[in-house]
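Before anything else, here is the set of structures, which you'll find just below.
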Structure I
Amino acid sequence: MKKRLIAMTSITYAMKAKNLLNDLDYYCEIERTPKNLGTGCGYSISVKAEPKEITAVLDEYDIPYRDILTP
């Protein structure tokens, strides 16, 4: 599965999301949001799972995010 980006509202929430998702055995890394896709704080989480599945987990744990991005 190709990697997708989820734009975060802050670097703090990006780190919380990464720790949570890695603990739940999802692949997740923090990276700078590409300038042409720029939104929010400038940081995104990179995931290989279905983005809607990931955002459901983030919603469940009250971790805010901005948008699902397609690089």
Structure II
Amino acid sequence: MISKELLDILCCPDSKADLVLDGDFLVSVDKTTRRRYRIENDIPIMLIDESEQLDISAWKSIMERHSKPTE
């Protein structure tokens, strides 16, 4: 599991935005890039080429679930 301390210092390598932990993924709070990074064996894979860009509706759903602004 990703610790709160680690989550507090990690950021999206693309946008430098904060991340939220959503299941086995870290999701950028940046509306423009909407990057999602997978976590394998408790290790976040923070490579842009390995990330996924979420569609806007999926990203908004995750942000709302974590009480983050979507505008």
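With distance in nm of label points 7 Å out along Cα→Cβ at positions 12 and 52 computed over the structures I, II, the top value is the one for I, the highest of the group.
Where is relative contact order in percent (Cα under 8 Å, 6 or more apart) largest, in which of I, II? Looking at the calculated values, the largest one is I. Assuming 19 is percent of Cα pairs over 19 Å apart as calculated from a single structure, say which of I, II it is. That value comes from structure I. Can you tell which of I, II yields -10000 when helix-only ellipticity at 222 nm (-39500 (n - 2.57) for each DSSP H run of 4 or more, over all residues; to 500) is derived from it? Working through the options, I get structure I.
Taking distance in nm of label points 7 Å out along Cα→Cβ at positions 4 and 28 as the criterion, the largest value within structures I, II is that of II.
All of the numbers you see were taken from the coordinates with simple rules; none came from a lab. Quick caveat, the model's predicted, so the values are computed rather than measured. Cβ atoms are built from the backbone, for glycine too; each structure is taken alone.
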